[in-house]
Structure 1
Amino acid sequence: MKNIYLDNAATTPLRPEVIHTMVDVLQHDYGNPSSTHSFGRSSKSILETSRKTIAKHLNCSAQEIIFTANATEGTNWILREMVKNNGIKKIITSKIEHHATLYTVLNLQKEFGFDVEYINVLPNGNLDLFDFERKLNDEIPTLVTLMHVNNEIGTVLDLNRVAGICKKYNAIFHCDTVQSIGKIKIDLQETQLDFLVASAHKFHGPKGIGFAFIRKNRIMQPMFFGGEQEKGLRAGTEAIHQIAGMSKAFDLANEHLVEETKYITELKNYCVSQLQANFDGIIINGENTFYNILNVLLPFSEEKTAMILFNLDMKGIAVSRGSACQSGSVKPSHVLAEFLSEENIKKPSLRISFSHYNTKEEIDIFIESLKTI
């Protein structure tokens, strides 16, 4: 039985070159980058070269990149810092954000008592940007926190439009780019957002490492105390092998961006055509979705909802009901609940997410397996 991995929005397999880079650093560059001897200087060089590589692809300054454990850590830090020390009195977000954002906002609201407003979600799964602008007021210090690509349905936010609206009302813009970074070109000179967070494991890099972009005019207090690492903002010895692996993965993602985007787009389109040809009444959740994420409502009965992932897993096929953080839950997706009817939310929806490692043959096996359920 061939194992088929179609859950790349949850995490991605490491590229062989990334593994090679990480092993090489683990074997030869084990010095502490804060040490002044040659071993430390070698590690420090890898650290700063990695920072410059990431900054180059985002068209920003290397000093604006801060290494974190993951995007969740970055989001928690940035949102807390803006509320606690930067005078934010209102946060605007949506109810289809990742829980890393939603739970952070709710807990900060309990602690600091500011206003939270949620942008209306349209029937096609996109955000109502006219409603968004109506919620802004340049007399109230406001933070906007929205994701670029939705992790469950793949709807895409118009970053330049949102950044322009934020600038018009002097609002601060924090963006979760976890699903888009490394899969689409983001130019931070062209797109004037204030904060961006990312996780390496979403673009074929290692888990446990990510980065935050903090625009140079934004003053931040330290996330942790205890050392001068990361400009004094995140104390603790840096995981050089993780950072080097992330840098290598980001470099390769950008190097192969055009051909891999084309390949994955064709693969997704093929999967859609095969699903539509084999299942009457199938519905795609979300409109104009990102090229590697497909969320489909299957015309199956309610009682099959709980067993569908189990049956596919028994056949060696990995897909998801939603975010990997909640796919073990029996609760319906909080994203789908915002725009699907009560009847449809009870039916099985699957998130299928692709990478350049997938093939049409795998899609065919997936379709045949679904037909047997």
Structure 2
Amino acid sequence: MSVLPHSALPHPLGLAADTVSPRNILFIGGTGVISAAAAERAVALGHRLTILNRGRSAGRPVPEGAEVLHADIRDPHAAREVLQGREFDAVADFISYTPDQARAGVDLFRGRTGQYVFISSASAYQKPPTTLPIRESTPLKNPFWQYSQDKIACEELLFQAYRELDFPLTVVRPSHTYDRTKIAMVGGWTDIHRMRAGMPVMVHGDGTSLWTLTHSRDFAKAFVALLGRPQAVGESYTITSDEFLPWNQIYRLFARAAGVEEPELFHVSSETIATHSPELGPNLLGDRSHSVVFDNSKIKALVPDYRATIPFADGAREIVAWHDQHPELQVVQEDYMELCDRLYERYVRA
């Protein structure tokens, strides 16, 4: 197993986390919203980064300087073959979603890495939360969303492996993390289209519940800094921005970014939307309809210089500008258009 460098330990003078020696890191995935930003930062900081994926995604390019290995992590034989003889200071698993996949990670990487970082989800925290802010000590319980329940089950399996097998686990729970490709509103580009067309735009609930949005570049600052840190093993961390906004404000920031000063917003309860659109229900009831404000002091204690610096007003402008440059992505969903019109007529005009 690779030996972690002495500089991976906390510096007695509290120097910036990015001053540590280069580490040997493996990313499983590497082209998603979170993993692509983390990969870019890891390479920029001089870490030796290997990315393992199937080589089928071209949406976010692998940063120059990263080594790429092609194999399907779901095929244990293929993964073992491509990783034969390799050991890492840290392995970050961005694409395990079920207990079976998490168990395969234990089998594959036990004895091969000094740290295994499982990317879970802040949606696993108690819904609805009984207290705010949400901390790492908040119970994990989400009766509404299977995705969150599976992440909880993964964590339980992995922490058992940590306790019984000394598997070097670190859990990271991101909340809503975005880059320029991701429109945070429920209807995506369809909501931008409706705003620009002067049509009413649906907001779930009364629009006052609080939501935390974190830019992927901000997330990457803390995430890369915890890789290879032995004091992070056995721990869980929530990595988020300090900014939280009501949904009404989030929609208005998108409207302004799209050149619309006063969008017409109307409100429908999440339960009603879920009744009329079962595919939207789990995410709304299991996450977006609840206020989520986080205490991220634990990651700041590990990475003292971590601060999120990108306000969502800037993020919304970046998102809209990027979509304006890519007409092929400006897809208006007719089923969502019909849903909005139907609920507006039933619950507003009526």
Structure 3
Amino acid sequence: MSADTVNGVLDLVRPDLRDFAGYRSARSDRTEGRIWLNANESAWDSPAAAGAGLRRYPEPQPQALREALAGMYGVAPSQVLVGRGSDEGIDLLIRALCRPGADAVVITSPTFGMYAVCARLHGARVVDVPLLDTADGFECDFEAVAAASERAAARIVFLCSPGNPSGTLLPRDAIRRLASRLRGRAVVVVDEAYIEYAQAASLASLLDEFDNVAVLRTLSKAHALAAARIGTVIAADALIGVLQRCQAPYPLPLPCVEAALAAVSRAARDVTVGRVQATVDERQRLYAALRSLPGVRRAYPSRANFLLVRFDDAGGVCRRLLDAGVVVRDMRAQDALGDALRISIGTPEQSAQVLEVLRRGSGAGARVAVA
């Protein structure tokens, strides 16, 4: 990446943070030693976790994990920042790029709520360019997104691909054109939390061409580590450096790092690939079954591990499912989704329970098969 390119992304950082050094913890410097007395840690292991190494502060950015994730995502370790889920990545990007009370971010609703939440917490204005609800599913109006970003002088455009809750995989060429148009003006952040279920290539490869593209990845979904809270920002080296200086000193607990390293091992990834395929297969079966049920207005095609479904009586369906012990996500509070629920893809047995509740509620006479 050229010096001009690096300078370009730094120009998008808040002026007051471009030279911000952040907090240097006792683990920030890679110092070799035999007796460590620099971090005011206990001299003894915790009686609750003897031998686990938990009395020491963890690495701020665990190098082994950065290297493992970089290898899995096809980027350089210097382009990787690990943190507490994608949520922290979203927060750090807004913190580093948006001046409170002055700058804006662009979102495309319906979308992941944390973009707007983090923006408002940081005093950044939220500009919404709603997705288009078409016969083929939700689509992004990229021309409208670009124009809105230019009008608002937005610093960040958040795109979720596959979208949550839309399930839509956004076209690579359109995102590439948007990044080109907004180069030097805004960072295009592509949230790929569900990309494994789309079985599509990541847009992280665009970093070779555009310094104003950042990609969010997570181990919470396909890699089944939601409780460990491991998220990744993939971006230009210079931007990663800024984000790290804005991050809390010790974001990742050692047990979570160890779980993440195990989850991205070759053996674990082979298992994950099989489970992703099983989820995709189940998604297709559930989608077909839902479309045939009375009371279902529309089931949207999805490239994620969930389906967005409109019902004649979404509230009644939600209550019946809860009465049967099945919890789905009620989307009715979101604009334009007043009749919608989001159903995560579970096991075939769990899908059968959902469909049985819906069949009984609709008065359909025959049991709906899912396999």
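None of the figures in this text is laboratory data; all of them are computed from the coordinates on show. Here the structure is a predicted model, which means the values were calculated and not measured. Cβ atoms are built from the backbone, for glycine too; each structure is taken alone.
Looking at structures 1, 2, 3, which one was semi-axes √(5λ) of the Cα gyration tensor in Å, for residues 100-299 alone calculated from, given that it came out as 35, 18, 15? Answer by label: 2. I have 0.95 for FRET efficiency 1/(1 + (r/R0)^6) of positions 204 and 332 (r between Cβ atoms, R0 = 35 Å, to 0.05), calculated from one of the structures 1, 2, 3. Which structure is it? Only one of 1, 2, 3 returns 0.95 for FRET efficiency 1/(1 + (r/R0)^6) of positions 204 and 332 (r between Cβ atoms, R0 = 35 Å, to 0.05), namely 2.
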